[in-house]
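Structures for review follow.
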Structure 1
């Protein structure tokens, strides 16, 4: 067995451990019975709408029990299984159970577990079940890495976004990404030529370097070094949970040679099973690749992709296809009388202008992330915000536990509103003078005051 096939499952176990512990910390406030989007309500609504089809289109073990206890149990079970995998015991059984549990969580998590690294983890976890040290199955991970990188690059070009075409995308990125680190502040201050070179390097790493994945070993290792370098730079400048770690782990299949030993496992039936797996993954991922281009797939192909998509075992990718050029931030405020408004401070997203951007990865504060997406739209596009406001007016402890500061410790507020600000990084002179990392200006009211109680 190659070293990649031996060590990748352990690396995957570490990532699963991060994911399940992160889920356990946040699940109660996000999808618990007193959370923002209660899971029991969601499943009831889906079952009412879809009938028996709901079990396929929302594949989750929480159909059996969606209580707060079940959420805690899933987190603990996932963490224990991840540690078993890290230690190297019962590998295939652990991988099967971890895949089922994390697919269940991703499905049940609704808006809060719909990120590309969640589907990447389910796809890598699915493939890992079949990993056995043979070259044919190890190559599936190279194909996954190729699709991840190449589709991300193609999405940028196909979007038509001028920021990628004129190489200015990274002159905005450090400011406008969801959760920058302190290093992002310094990188943002660098001259435009640096950002253009960096943008060119990113496109090169995503559009050209992936083809080295299929080259001889020396070139593969050069490609691996380039892709790992890109992931390290992303990791240093932004908090992208376990995404960078998982991508780096996939690069293990480029560094070490494949096993060339003929073993008893490589029987005729084993080769047939490997070919069948490749046929399924190749056919489905080929359709996903074709679907990126502005030529419509045949109706049966689209229907097939829609039918398979709930399982999240073969996916499309494409991070930051369109670069945001400004940073709107939502400030949620409460009031007891409708006159005096006090802000709720989030733990990680920008708020107090004197607070430095945080280091938080590999943990992902999913409410803070969703607030970034919400700021790019409006409340009607993000109906979960009204549920969030309702929980604040109820004084829900699990939801308040997701925040840094509750300005109403004695009793919940009667009203909630949201104001949107434009945030900018300060420059060196401004920071020396005031100590502020950010400057901001109010733009508009994002959500008019709402209340649970009669006037």
Structure 2
């Protein structure tokens, strides 16, 4: 181990920064958050340091002298003069003060790490000064795994720490209790900002675990998260979606969830394909509902992953009704719905001041009891139709009957946002011929309206449009 990692308590302790430029400003900002008593030694201060932080530190408008380090706990050399930086390092060494010389690991006796701040939880990453950029990239990866609910959890556990230690003198039982907390519904309640309920859940778990004279682990409380995975590009996942996938015990996924998205999930999670294909339902909705409840009642963290967004033609509303009726805790992570993502990747603005002031989302597949007389759209708007490829002829006829002109532009976006994306352009009157001629298959989104023609000029992703 090249460096010994430690966390310093700097509240009201003097830290000397030599230098008044941008780098010094960054160090001052970081140290001020730790409550340090900051002294800046520099003939002049940069604009940011002189403005935003001027009231938070003592400024000595002079050249550095060794006596400036008297009474300091740490020192930072942040000038652009190597001789001054070396003098700071030497003076600090004589006084046995740890010093960080910016961009000079050889002269430094401590390094400032890349930090993930989830106060009171702090995660620090260091490359030993050899590659600060690598440390920053690692920090960015960690940021995606730990949301701010971890800080709330750390605070909650800190307040209960003494009672936990008193109640569980045995280290093994104490460890099992913490595992119950981390794997139960307390973290999820904190993510939902239901802090009073999270505290009550912790108290209930503490009471039930303490009452277990046999020392057996208390049953964990399961949870179901409905996650929108977007239309395929894993880069469109939200951080909440990625965190859910990384902590899942069981993943129920649709056919439209791409392999690239599933590859980001926890490796040892149980994966169940519950995908449905038009006309060939792989698993009935009732069976999916039952699976969610079954695994949640077994204490599992269940992630129900859907292509697009759970609440946009994704049956998310039906599923949470079922979960609520069966007393299973649940939460929702929205996803980028196909209409927005596929249109963007095809270069189609769904609204445009010159062409379309409104946009309507519709689906070609509805319950049999739905009224077929509703008008699918009006002039001056964009119509985005999900699951419409198989119904191309019926959709064309309905739109023409509703008053849409035969020369209205359309765009079909097949496999939108994925490397194999295809865009087929044409006019409404030739919709069926175009779709059949280019052998379009699901998943595909149909966009109807004047803005669809803009895909010919706005193309930027994957293959150029067909029929431009």
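Laboratory data are not the source of any read-out in this text; all were calculated from the coordinates shown. In this text, all values refer to a predicted model and were calculated from it rather than measured experimentally. Cβ atoms are built from the backbone, for glycine too; each structure is taken alone.
Work out distance in nm of label points 7 Å out along Cα→Cβ at positions 13 and 293 for each of structures 1, 2, then name the structure with the largest result.
Looking at the calculated values, the largest one is 2.
Given structures 1, 2, which gives the highest value for relative contact order in percent (Cα under 8 Å, 6 or more apart)?
1
Distance in nm of label points 7 Å out along Cα→Cβ at positions 101 and 437 computed as 3.3: which structure among 1, 2?
1
When P(r) over Cα pairs in 10 Å bins from 0, in percent is computed for each of 1, 2, which one produces 4, 16, 19, 17, 17, 15, 9, 3, 0?
2
For which of the structures 1, 2 does the calculation of helix-only ellipticity at 222 nm (-39500 (n - 2.57) for each DSSP H run of 4 or more, over all residues; to 500) return -17500?
Traced to structure 1.
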